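**Student:** The next part holds the structures, each set out as structure tokens.
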Structure I
Amino acid sequence: MRKATQRGFTLIELVVVIVILGILAAFAVPRFMGLETEARVAAIKSMGGTLRSAASMGHGLCMSRGCSDVATNILVNGQNVTFTFQYPTNATVRTALDNVEGFATGGVLNRFTKSGARTPANCWVEYQAPTVTNTRPVIAYPAGVIGVAGVTELAVDTALRAAC
């Protein structure tokens, strides 16, 4: 007579595994639920930094070419970018950027909205070219412009979390 060998798992082993998975899910799922919004906020803030950097680099290029406050066209990345007051204009700032993947304009050339099926329309960053001599472009968010009228970085982050 041969002795039968046990195959598979016992009921207690299965219950223990299910309980462990339930505990992990109770702690892990809530932590990962808010990451989609945080990713959108980070993307918008990153695009704001990209716009600021592109404007500064364009300003340096414009100054090295001796352009003035009047409209001047300069070839950037193989395309003409128009500069006024030594910074890219609202209409051509998108051309000055190397990559705007993941962002849509929605008809406003200087407003960058995070694209995606579940992204609200009020999740954006906007480039505002200077309109007078010796001023810099403004990078605006739904909460306003950082450093203007008491708008802080924290206020922009909070507004973007609510908007995105």
Structure II
Amino acid sequence: MLKSRKDGKEGGYSPATIKRVHALISNILSTAVRWNVLLDNPCERIQPPKQARDINDINFFTLEQTEVFLNALDTDFSDGKIKFQHVVFFQLALFCGLRRGELIALTWSDIDFNAKAINVSKSTDLVNGKPYTKAPRSKSSIRIVSILESVIELLRKYRKEQL
């Protein structure tokens, strides 16, 4: 049975709150170990709960929205409002499910045109206003992603344009 909180809502602390408090206490106890006040940090033996992602918090296009977006992308490209690289970027995002940082970090060596696949092994982020490429946050983020033939053709065309 869930206990009632002071604010009248059901349930306890969120996993994010527990993780922050755990990190704070662990940091304090680590300092105590460095100062020889404690022999070890008991927080190192405790695993805080993982944050569960609520599928309802994730925003994504419906099929109809995707069609409208792709049509607008084609129209804006035809009108010269956007560049071809943006078309490629959004096609990869939509059809391969890559994150922005993963897309920005892509190099031609990550794309296997014969196998129609992308090797996702790094991500780019801004650090102090400068791009910084690093390994993804988790090992499960390193993966091989299949590419549709239509996107492969776009990539070939973009590669030829770049060369």
Structure III
Amino acid sequence: MTFAAKRTALLMLITLTIGCDRVTKHYASTLVGEPGQSYLADTVRLEYAENTGGFLGLGEDWPPAVRTGLFTIGTGLMLLLTIAIAVRWTWSGPALVGLSLFVAGGASNLADRLARGSVIDFLNVGLGPLRTGIFNVADMAVLLGVFILAIAQARSDERPKAAP
């Protein structure tokens, strides 16, 4: 695969991930004020929630200035730094796929924070009393991206090298 084809594929992955998150959040907004919906014998629940905190509501009760600084400005800076590192290091396909998912999920949630001051969450999964918190597609992309990136780096024979 040529460099241009790889770059196009990664941009398509980022675009599709952000698009999927945006579409599902638009659907989730129709759940406002409605009772939660249950599917697959209550394994999957859909319920609207606005998250002003971080992952699974961490920091929701912090002062607004602290939340804005950490979850909006901090996230934006972290995404820029992550992209800069990716450009500087010579990572292979799996690491770039993980990085693309991480950046796409982070960017989509950042867009929510910039536009509305909170992130729309709507998914909850589990079995019986063992359940996750409420999350969204962007959160899944971030976690999957970190997982893929960690596996790719663990399997790598060498540490990433700076490009000349």
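We did not get these values from a lab; they are worked out from the coordinates using the rules stated. These numbers come from a predicted model, not from an experiment. Cβ atoms are built from the backbone, for glycine too; each structure is taken alone.
**Student:** Starting from the value 18: which structure in I, II, III was relative contact order in percent (Cα under 8 Å, 6 or more apart) calculated from?
**Tutor:** Derived from I, not from the others.
**Student:** One of I, II, III was used to compute Cα extents along the principal axes in Å, and the result was 55, 40, 27. Which label is that?
**Tutor:** Answer for the origin of the read-out: III.
**Student:** If you don't mind, another one. Starting from the value 4.3: which structure in I, II, III was distance in nm of label points 7 Å out along Cα→Cβ at positions 23 and 47 calculated from?
**Tutor:** That value comes from structure I.
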